[in-house]
1. A value of 5.0 was derived for distance in nm of label points 7 Å out along Cα→Cβ at positions 270 and 398; which structure in I, II was it taken from?
2. Which structure, out of I, II, was helix-only ellipticity at 222 nm (-39500 (n - 2.57) for each DSSP H run of 4 or more, over all residues; to 500) derived from, given a value of -22500?
3. Of the structures labelled I, II, one was used to calculate FRET efficiency 1/(1 + (r/R0)^6) of positions 150 and 238 (r between Cβ atoms, R0 = 25 Å, to 0.05), giving 0.15. Name it.
4. With P(r) over Cα pairs in 20 Å bins from 0, in percent derived from the coordinates and found to be 24, 61, 15, 0, which of I, II does the value describe?
5. When FRET efficiency 1/(1 + (r/R0)^6) of positions 166 and 342 (r between Cβ atoms, R0 = 35 Å, to 0.05) is calculated for each of the structures I, II, which structure yields the highest value?
6. Thinking only about relative contact order in percent (Cα under 8 Å, 6 or more apart), which of I, II has the largest value?
Structure I
Amino acid sequence: MIPFSLHEIAPVLNAKYIGMDLIIHAITINSNIIYKQCMFIALIGKRFDGHDFTSQAIAAGAQALLVNHHVLLDVPQLIVPDTRCALIMLAHWVRQKVSAKVIAITGSSGKTSVKEMTTSILKECGHTIATQGNFNNMVGVPITLLRLTKQNNFAIIELGSSCPGELAQLSKIVAANVALVNNVYPAHLSGFKSLSKIGKEKGKIFSELDLNGTGIINADSHALSVWRKPLKGKSMWFFSLRTSVGIDFFASNIIAEKNRTRFILHTPYGTAPVVLSMLGTHNVANALAASALAFSVGANLSEVVYGLKNIKTLPGRLFPIVLGEGKLLLDDTYNSNVGSMISAIHVLTTMPGYRILVVSDMLELGKHKSIKYHCYIGKLIATTNINKILTIGSVSCCISKICGKGKHFRSKNKLILYIKKMLSIHNSISVLVKGSRGFKMEQIIDAIRDGSKCYFG
């Protein structure tokens, strides 16, 4: 973070300043996580009020407070009308102070994978920071920007959006030099109502690009024309799994192996073989996106290839777990939407042995479209070589019914017992567990991997 004095930052935040001047070297929004010479920002949420924890933060070592009303503590305080707005203003101030190339990434799926791939590449090129965890919202993005220093060469920022208008606000804060829309699939439909509205929202990431910025576009997306408009007069690079006229980054000779994927990377700067320690053609597409982002800020071909080679599979994202000889468990429990479900299905079809797909409901698809998309997934599975589909949840039963090879469960306990039975019966078997965060499907992974006898309802 760039250090600042309270006296210096008060007018930037339109804040009333009380107490002695201090130099602040870090900020925190969690009273349990206190840094040296830090300021505690008292955010207010639906179920909490940071002002209730100001005493705890000061007792733990925080030196100053950013609050929306004066608190009865003898410490320096910046008083603002809205601490969330002040956090954003502070992040914007830091963004203007640094010369780092800033990359913004959004999309319905694959955002984190692309972020991790791009980070792995750019670490070979200079000092790089990136979004940690799922800090991709109106709080997480400003906090990520506040980690920037004048020594940083690159910042890779993941942007999420669950309702209209969020992405435009986040893009304005980030003021990216390069921006990517990785893809658009039905996700957060409860907030957006339609796929076209999701595509339009994602395109807002290009509206606040630097004048000399570059937009990276998935040429396989139906929202292509929508995304071109805000990029008029700016540089554009296109990526696709298929080669055709106008495609800048594409892949050929894609070979799926048990724990990795090989392909030939084609770029405007040459071609090279790539070994990716991640499964699925969707991750090849993610690698193409990451390559385009990295090239756009100065990486060369050898740095891109090396960075992709060294990326590690992320837990919860098609993470392979070998249970024994011929027995493979794939952990894809981080989250679930239509796009990532299709990708998971395609990966499982390439796995050896008896193939079992375990899924929960896909959440946030909207009340009226949820059944439609679950039925679509059921029909898709019916056409594949997947041997068994096991479902849990109130809507996922549509999948098991329609595919013709499904079994529905009402409890994780019985589901886990059934999976263990199948693992004991088949000498060669691949089990992929996929689910939305709300279903905590990682509990199934833990019970199977660790041989736990403590099951769940």
Structure II
Amino acid sequence: MPNTFAYLTLICWPVLALLIYRVRNLSTLAATFWVVVGGYLILPVKAQIDLPMLPSLNQITIPAISAAVCCVFVRRVPIKLIPDRGIVRWLYICLLLAPLLSVLANPLPMFDGAQEKPGLSLYDALADTMATYLKTLPLLLGLSLVKSTEDIAKLLKLMVYAVILYSPLILLEIRISPQLHTWIYGFFPHQFSQQIRFDGFRPVVFLGHGLLVAIFVAVSLCATAILWRHKYRLSNLPLGFFILYLAAILILCKAVGAWILGLGALICIVTLSPRLQAWVCVLVTLFVLAYPLLAINGLIPYKNLTDFASIFGQDRSQSVAFRFMHEAALLEHAAKKIEFGWGIWGRHQLNGSVSDGYLIQILGVYGLWGYIANAGLLLAIILRAAKSIKRLPDPRARGLMGGALSILMLMMVDQIPNTSITPYFWLIFGGVMGAAAQMDRVAAGARKGLRIA
């Protein structure tokens, strides 16, 4: 159970957000990053304030609401309520409609083999729609605040600063075991046994699981590599030093998946041209989004993947086999209500099942409608950004956009085994979409000027 201090930090975060936004020499983008991502990194996991007719106010929603309110009323910067044009707008609307359609398809209770789970009501539709909107609010913040590839560079720098500031806590838990959340907030938010790996510990800090820490470090490492390749500076120390430092921390996080994803993204960033990075990102994302549908039809080589995992030890092989076993059962269950899913309250799960992958969870909860809305939204952003690269005249700008797409690819692949849809995930996606949209407007203006001439 969370202690009093856990709830106090949640209540006080909007006040801290107001103070951050009132710092005059801090840009609106930087203030938004520290409020949204800082809240995710510091606030307690699974502690929430429940008010009538409102979604839970927690580590994710409180910073997002605080940032949006402060942008509008403190900085006088308008925030888009939804994406303003194109296929992205309609996919986002479909995303918000998914809870309602899921509720309408599931009015009756269900029995999962051990307990009865309630039927869904219009109240559930309203609450889940609001929760979906608040979870994706960082996407709208990024879309509204990032206007150029230089803003993307600022966002990447902020990711590097954040992980450097966070790294002492990560290293502390690597040394002593994951204890900070228990010491400060009064409880441990996950199974402690899952944080024991390779005769040591995964750091958890305040993120809830060691895998979330590892992917945060991997994304920040890639951000550092992008800045290094395109000759940006952070301090008097060379960026190569920070690359080695973060690579060492990533290794110490003891997460094989994050190692592989981080290495793959780094190779793309360092060796490939921006346009080739864009194509690789698009192709990999298409495979990722097709994964649940391929798995339903028996087209994923589970045995070969399990054998490959045994390279990293028998426990890794057993862990992967365990995931695949539950994944297959959940996909079979999802196929029974493939159109609009089973809805919330854990109805998409079977008794004793474990659901790790975000994409499979979305398919189970919201069916094909919600899956296409989620997957289509992310794919549309990636395609728009990839298309914008050829419009960028500056090699550095093209490199930043290509590198950002490599980071998006890394985060997308992680949604197969894990659920790491975090505030910085949505903020980066929104930022990339905002920069690409600005490139589209500039190109459209240039074409219009040529026609007038």
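Just so you know, all these numbers are worked out from the coordinates, no wet-lab data involved. On a predicted model such as this, the values are computed, not experimentally measured, just so you know. Cβ atoms are built from the backbone, for glycine too; each structure is taken alone.
1. I
2. The value was obtained from structure II.
3. I
4. II
5. I
6. II
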